[in-house]
Structure 1
Amino acid sequence: MEITFSPAPSGAGKTSQIIRRACQLAHEHKRVLILLPTKELIAKTVAEELNRQPGVPQYHVFHQDTVAGSSVASEMTRFFNAAEDAGQIVIATHQVFPYIPHIANKGDWHVLVDEELQILRHNCHQIPQTHALITDHIELVPYDSIYSRVLVRDLELL
């Protein structure tokens, strides 16, 4: 799998160039996965960029509004497992990419990424009433204006 990232600033024409490159690759009988940040940008890109290209190649769009009754990641996995051996473009959001467990023949796919990928994922967890089993044995020591260090008071009890 070849991954290409376009780091140019906003308004520099990244999306237009990505679409042109994707169409060129698809016309060369290659498979392309384009990752865009939002489903709104996907809709705009398909309408204003992709559909204006000469000889629009076969393309498929995956996001929560185009997939019914299943997760986007599972639908994409099914698609990749049964994808035709032909030039085509698949368009999805950045958010789904880490959740695709398997891409069949991934060496045959070119991934074009528009905008920066999210590198951190925040999960909020509610600690149950038994949190004292851990929190009674640790201590937070300020590190800077944002973060603290976690120190263990009693490793054996912890």
Structure 2
Amino acid sequence: MPTLLAAAPSPVDHDRRMARLAELHTLRDLVDAASEIVAAGWVRGGWLVYVDEWGDRQVALAPTDRRAQGRPVVAACLVGAVVHAGGGPAAAETQPVRRALELVWHTLADDPKLPMRWCPAPDVHRAHVATLAHWNDSPRRTGPEVHSLLSRTRSRATRGIAILR
């Protein structure tokens, strides 16, 4: 009777899996950093609260507000925390930040029937970011709820890492 052996993954498949694994580690680290930012200070109705060159607190009203670049951040909304953790306003459109925001959005949606789309069309991504901002700015929202969402997002990335190993 012949023995059935599982075919070894091709080098290309192995490389893809390793790249996805590395990316999930990066995204988990980014979400961890965002979680620490929110734990230190959370804001509703603005993206970031930063300390300007005169020591005054200023509110950045957009994630791409370059006045906040390189400044100490003392509070952030959900999206602002992810952007800041990913490198600040100059990094708002980078792949790690975009994918981290998609991972947070999918965690918030929490519908296992929805496929994880890492690179949605730009208008879809903007809609997801707007959904996250609207969720953050809800009058009933609390900082601990935002922190909890980031914790669940970290767990989702950790599960993905475990599956790929």
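Values in this text are rule-based calculations from the coordinates and carry no lab data. Since the model is a prediction, treat every value here as computed from it, not as a measurement. Cβ atoms are built from the backbone, for glycine too; each structure is taken alone.
General remarks:
- Which entry (1, 2) yields the derived value 1.7 for distance in nm of label points 7 Å out along Cα→Cβ at positions 28 and 108: 1
- Relative contact order in percent (Cα under 8 Å, 6 or more apart) from the coordinates reads 32; which among 1, 2: 1
- Test item: helix-only ellipticity at 222 nm (-39500 (n - 2.57) for each DSSP H run of 4 or more, over all residues; to 500) calculated as -7000, pick one of 1, 2: 1
- Distance in nm of label points 7 Å out along Cα→Cβ at positions 12 and 132 derived as 5.6 - corresponding label from 1, 2: 1
- Given 34 for percent of Cα pairs over 25 Å apart, calculated: source structure among 1, 2: 2
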